[in-house]
Structure P
Amino acid sequence: MTTARSHLIDQSRTGCYHVVSRCVRRGYLCGDQWEHRREWIERAICDQAAIFAVEILAYAVMSNHFHLVMKVKPEIVQGWSAREVAERWCLLFPLKDRDGVPLPPDPRFLDAKTADDAWIAERRSRLGSLSWFMKLMKERIARRANVDDGCTGHFWEGRFTSVALLDQAAVIACMAYVDLNPVRAAMADRPETSERTSVRERIEHRQAMRARDQLAKAEGDGSSAIVSTLPPTPWLAPLRACVSWSDETARLCPCPISSDDYLELVDQTGRIVRKGKRGAIPSHLAPILERLDVDLERWLAAMANGGRFGGSAIGCAWARAKEAVRRGVKWIVDRTLLHRDDGEGMPAT
């Protein structure tokens, strides 16, 4: 039986979620001659992430579906002024001129809406909602694709699925799983060649930053003109912020692995996944998994078998017990069981 989204997602606090949405009948509506639609989806994710109270930790746009690992921060919206809420909402639905170019918000409209407490309260709630983020993005892609095809009808297959990521290991494991989707589907032979993925964005940004540093060392202040042409900081959340708790807590307890650690872990795991058989992760990467309290064999099994990232939540036993109490259920099953000492344990009471 389908579970209400409001039951699965805690709208009162920061949380991380793995989101998947598929094309209708799982058709390849973003592949072959429609490859350009993958860029539409990637751009839509980027644009809306700048407006909503969310952070994108990882993504992969495939030929018939897409994955997102998102950090939803509803409490951030409460700190926005009424004016900022109105301005952000107008960016989602801008007026356009005759050429279709978006116009800046009308000050008189903003003044009127800022004074409407009920309107502001409703939009404030929506800007911190995972469901509204997905609703608007999917609707816009569907409308644009229908115009592209000259037809009408559904583009997406029903509701999107969402899985709560309850602890650090769940977040990093799910990010790696999402980043390795093209490798697992044989669309790319290694992470850096996989198009429309967050891991490629992170790799390209790291390369750009290293090139900038080398130029700065070689040419000193005279390299500033060249450095200014390098790509800006990507719109993805920095790895230190890829945690399942609030920004304030993240400053005290950041992600225990660095960006270089993560990219190396994804690269080595991808090599094993690509071979289609078990392999040994190099010994120098073992401490990374230890910092996440993740079992090596379970990590490799989860990366090779995407079905384990289903269900309604992923996390260690105590995190699932706490989430079960919030949802009012006895127990939540985790198919991945990433942690070294984890098991199904006892139901929450």
Structure Q
Amino acid sequence: MTRFIQLHTLISYPPANLNRDDLGNPKTAKLGGVERLRISSQSLKRAWRTSELFQQALAGSIGIRTKRLGVEVFDALIKAGIAEKQARAWAEQIAKVYGAAKKDKPLEIEQLVHIAPEERGSLDALVATLAQEKRAPTDDELDGLLHAHTAVDVAMFGRMLAAKPEMNGEAAVQVAHAIGVHASPIEDDYFTAVDDLNQSDPGAAHIGESGFAAAVFYQYVCIDRDLLKSNLGGDEALTQKALRALAQAVLTVGPTGKQNSYASRAYAHYALAEKGAQQPRSLSLAFVKPVTDDDYPSAATAALQRVRDNMDAVYGACADARCEFDVLAGTGSMQDLLDFIATDDGDEAKP
């Protein structure tokens, strides 16, 4: 029986600044007594959700996150010829469906709301009706703006609606912060910019510093397949499509922080997918002791596989089926891994 799908990946980034803290330096965490690079789960999820790969694979099934639905409603009503006072009042009524209004900007709400394409369609239809009939929305119409079944990204990552908690969605996908498997010092990149038209002064027109660092990261994702399918209204075909798109994004898409300065594009060099009904567990234990071998990618792969096997020896099989690939060894393939993750047979791992 497949309930949980776990995906463990190792990915190497050269000098980069993928995910910045409040001072503009790469985010870090202390683990095993040393400072490691860290990429927040929020940064990872946004990178995957907004990637071209994800958008194309799941076109028509992806929601939007915004605070500005009230603003859009107001603009649409004004464009349709509704008087400003009425348009503002109606738009404020509609905005409150999605959350508490800002005190200084009542057309906007305090927190981002995640809505599905069908919900956006309901909103657009209501606005068109109000504009045509030149009237305020009824309570029943406002109640119909939010739906129980939502977009793929909402089904995966959940949503919270303080104004309508019955429409909250429990996330089917859990994403850990990616953590460097070894110590990584943060260095400063001292840079200058030269004024091309100022030939008389050879000095810099601008001087600055930017933090950067390099690391091999361990990433862990846990998916409750049953919950994901339930969140998608029991649609098995859409569930498989969603799993395939998410897994491929995890393997090939990263945060885009300072990307133009560092060309920080990388694919996972090792991936392990596991399926089963067993209680999930991360394999981060493999990296509490920092990797110190000169060949970080290979040493990290060996450490992860060793802890996986030792956990099986102590606890019994921690998964019913597994599939992996190793770029450095030239074994396995992404296609086999995606097929394994998406399908619900779970009987045998692919070679």
Structure R
Amino acid sequence: MDHIFAVQQRLIPDIIEKMQRRFNVLSLIQHQQPIGRRALAERLNMTERILRSDVESLKAEHLIDILPKGMIITAEGEEVLAVLSRYMSVYNDLSALGSELSKLTGIRKIIVVKGDADENTETVTLLGIEASRYLQSLLCPDMTVTVTGGSSTASIASHLAELPFDVTFTPARGGLGEDMIHQANFIVAKMAEFTGGHYETLYVPDQVSEKTYKNLIEEPSVRSVLDQIKSADIVVHGIGDASKMAARRRTDPEVRALLKQNHAVGEAFGYYYDKKGNIVYKVRTIGLQREDVLTKEHIIAVAGGTSKTEAISAYLRIAPPQTTLITDEAAAKQLLKALAFDNNKN
């Protein structure tokens, strides 16, 4: 993977889909050489105009030669094709794509579903299905699962199946003021409904002043739920875009200006971080804290869509190694491209 980005840049610097097409052109030339342009266009189901542009680029990079009897691949082209073959097989195989990303990021597992959550609601459904399957594979009697709010985690509940044993679901944080169906309290109630388990609620604001925080955590009903949250066996959470999360929380203009100044790109557990994973701001919340997350045996992060790629990429820099990410193809391919770029720089 170390040279992937360099090879990609050489073939085409901006659009990865063009790299796929030129890979196909180069590969077919290798297998059918010498081959004429018209025959190549017919076999690839391409117009000669588009093929001409690709052929000229490949020739300019000395990856092919154009002879009177047809096109042939050069030794340099053979070398590029060999390196690129592994990358394209990973790029086109979602299971392999997830495995490769898991190795590159150092987290436990990455599961990739088809599509782009930004473009298709069916992809959001697929994220929920895969996350529910993975969660249910981990569940055992008397476990406690703590869940954050958000659209990604909300997509999980309806795909859970009834369990032959009891599981308790708790909200990871308070969430008064959010859209109800995306509140953690609502989500855990639905999870309990579909599994036949139990749930707890935490009816407190998502962010509070220091004085209010100290008063609320001393309330017996709040303290009881906080203890269950801290002792939970599994954490299920989303990954948010920093600016959108700040807007959703109705964050003060001063704080939003600070987030912009510090180039915050993502948010998780009330922590805002920049593209390098540096925490730039923390919301005072009642509920799950980052130090609590680090101790959990299983952490499931659910996030997809091209628009969240930067937030996901940055979060993976600080994600605990016991994290499993459920994401979509669009985000995963952008992540692979970004990680290949990082590896090339290093």
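Only the coordinates and a few stated rules stand behind these numbers; no lab work does. A quick note: this is a predicted structure, and the numbers were derived from the prediction, not measured. Cβ atoms are built from the backbone, for glycine too; each structure is taken alone.
Computed over structures P, Q, R, distance in nm of label points 7 Å out along Cα→Cβ at positions 80 and 160 reaches its largest value in R. Can you spot which of P, Q, R the value 5, 21, 25, 21, 16, 9, 3, 0 was calculated from, given it is P(r) over Cα pairs in 10 Å bins from 0, in percent? The read-out was computed on structure Q.
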